[in-house]
1. Between structures 1, 2, where is mean count of other Cβ atoms within 10 Å over residues 88-95 highest?
2. Given that distance in nm of label points 7 Å out along Cα→Cβ at positions 336 and 368, derived from a single structure, equals 3.8, which label among 1, 2 identifies that structure?
3. Thinking only about relative contact order in percent (Cα under 8 Å, 6 or more apart), which of 1, 2 has the largest value?
4. Could you tell me which structure in 1, 2 was used to calculate helix-only ellipticity at 222 nm (-39500 (n - 2.57) for each DSSP H run of 4 or more, over all residues; to 500) as 0?
5. Can you rank 1, 2 by distance in nm of label points 7 Å out along Cα→Cβ at positions 192 and 352 and just name the one with the largest value?
6. For structures 1, 2, which has the highest computed value of percent of Cα pairs over 36 Å apart?
7. Have a look at 1, 2 and say which one yields 0.50 for FRET efficiency 1/(1 + (r/R0)^6) of positions 104 and 384 (r between Cβ atoms, R0 = 30 Å, to 0.05), as calculated.
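Laboratory data are not the source of any read-out in this text; all were calculated from the coordinates shown. Keep in mind the model is a prediction, meaning the values are calculated, not measured. Cβ atoms are built from the backbone, for glycine too; each structure is taken alone.
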Structure 1
Amino acid sequence: MPAIATYDRLRLWATLAALTALPSMAAEPEEGLRLYGGIGWAYDDNLLRIADDEQPFGGRRSDSYRTGEAGVVYNKRISRQRVAASAKVSKVKFDHFDQLDYDGRDVQANWNWAIGNKLEGRAEALYVQTLAPYTDFRSDQRNLRRQRRQLFDAGYRMHPSWKLRAGAMRDKTTYELFEQRYNDRTEKTVEAELLYQPKSGSSAGLVARRVKGDYPYRRPFNPLALNDDFTQDELKARVHWLASGVTTLQALAGHVRRRQPSYGEGSTSGFNGRVNASYTPVGKLNYNAALWREFAPIESPSVSYTLNKGASIGATWDASAKVKVEATALYERRAYSARFAFPGSEDLDDAIRSARLHATWQARPKVQVVAGYVYQARSGSPVLGTGRFESNMVQVSANVLF
């Protein structure tokens, strides 16, 4: 499914160990090399996220598209090492806006390593080419987004209950359209953590992190060309609490200071973080919820980041041994930082609402069929020139792993 769907696959990137379980619902992925293939169809009644008061491109808002995918999946445990990798190519064709047709790429690799009884860590790499969202960018032209990510971290167990961990990540994002090149960026992250892991299975840690963002192209702003580079320092607590046999709470939250000279006073600070909770009673229903307040990049021609405050709730129903139904609702308030004070600059925000419902049918041990519905709406910000919109999408796909 293209990236114009509600949930950005890059922000929700899961580990490859989970990916290798597709399409089986089994918790433990099979080992070895397997081939993957899939086909899909979707219809979106507001494909380009056009505001209600704007004229659609060519007088049309809706479109349908077909997707074909093929790839390989590899998963292997070697002694205490676990290696997982996948490579997938896809072709997406639109029925009306055929200028958006594109070839997708998705290559990921993960190595969970261990040396002796005290040193362990992971190395990850990712390359994804897909269609960027149109939620905050008005255009009917193809805008491919390419993301490259490399990550390495290592942990040293100083004591049965204490662990010292350090890691680094490089994340590079580029866009195809000239109008979006000002959002090209490279983010480099380094962090260190002191983690306490008692025998109960819960854990608590203190994380110190620095993120440096580099935007190679200066953003035009009246007669100026502005620099969007930033430095973000974080000091957060990480908590994994097994509150009971069926309730788990995870949190990464604390103080953040972000310095971005081209915005207002050039510095902002405060509480930042995310909390996730899950409730898995004995039975067929599981529940989850999340709260967050965090900075995030945005694919906009005029703004490079937002401060997002949001909440989500979800449920999973194991309807039968072969059928699973998942539902999620999300609300996010996005606050924009003004370059300078002007009338209305104190009210630069909007909201995104979305809901998702999809069902998965394990038709055969290696064959999976998925049907889903996604709703998305934006309240809009008149000061920024963005309007209100709603969109509805239905999708059906089938895949096989053999």
Structure 2
Amino acid sequence: MSSHLFYWLRISLFNLLLVAIIGLVLRYKIAFSLPFIDQKHLLHGHSHFAFTGWISMALMAFMVDYVGRKKGIDLFPKYHWLLWGNLITAYGMLLSFPLQGYGLFSISFSSLSIFVSWIFTIQFWKELNGIKDNAIISNWFKAGLLFNAISALGAFSLAAMMANKIIHQNWYLLAVYFFLHFQYNGWFFFTCMGLFFDKAKDAIHHFKKQQQIFWIFATTCIPAYFLSALWLNMPNWAYSIIVFAAILQLYAWGLLINLVSPKHKELSLQYAKPANWLLLFSGIALTIKFVLQATSTIPSISTLAFGFRPIVIAYLHLILLGVITIFLISNILSSQLIIFNKKVLIGIFVFVFAIIFNECLLMTQGIAAILETSLVYINELLLTAAFLLVSGMLLLNLGINSRN
């Protein structure tokens, strides 16, 4: 394993610690008071840094390592400037958004981040074209890159509206959900699936089913965006397509589970023991995600889902933390770069417990809001969950050492 991979993954995990710390500050401001901090501005910095500094950073590092292994060379020196460009723009957004919200510097760093990702997409696409075998893995990566490029339309639209102070509620929400959808369900999901199939290639050999699963998710990704816009008045034919897309994705996920389940022993050999449990946890969270996504097409449930902020936050955190973050940590722990010591294991346990605790609290808060009932100490409990997230990630960072 490349020492360069460990270097960039180490940076990514440190960035995840910063994401957790900022989340703790945001929760503290809700529970108590921090008058010198603008909650909305800090939230923008938190989300942009989580996407760019943590997830995109880790994904890019894993992808460069993948192609390097296939070509038998160390590709990191070639992508050094792009990885640094991504990191610098991530920290630029982390610092500028809390200070000015959507302003000159924050929009500039956000735009530069997108340009870096576009250059990475063009360059990496060429690298993938040079790989003759494992075409299905390349397809997952290419789809992820394509959806990442598409998501920029939402970011640019949002930045233009904020800079010109032209805020129409529906257009604002459509731009936000467009960016989030093609990041969460496009760039993050498809790239993680590529990484998963890379690990599973020796255990799963049913190529036709792998192709079928890929094409179902690829063709339904765009119509699935409108699952976030069910509150719009749309014709019945459009609504039918959206429902069909949600059902197809649930079906494709069922196909994947059916494909993987008989091979779980062979697959477990590709993951270190603690990482096996994390992979299972991520799979369970993703199952919940697809079920919730399908049930959200029911009008009465859709109204509840989009009408109460804690439920929306719980859903987004389910994907970002429960699915993507846990999967990436599982992959990092299985990269043979990490020594499993007491700090690492305790950190993982605390972090996973905190995610479950946080999700339960958010869903309880959402249900209470639906029932028009107030919950005593809910903000303090959410602050406790945020503190546990920081504690778990701090222990994990302190415990990480290179095998090299």
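1. Across 1, 2, mean count of other Cβ atoms within 10 Å over residues 88-95 peaks for 2.
2. Traced to structure 1.
3. The structure with the largest value is 2.
4. Of the structures listed, the value fits 1.
5. Sorting by distance in nm of label points 7 Å out along Cα→Cβ at positions 192 and 352 in descending order puts 1 first.
6. Between 1, 2, the highest calculated value is found for 1.
7. This figure was derived from 1.
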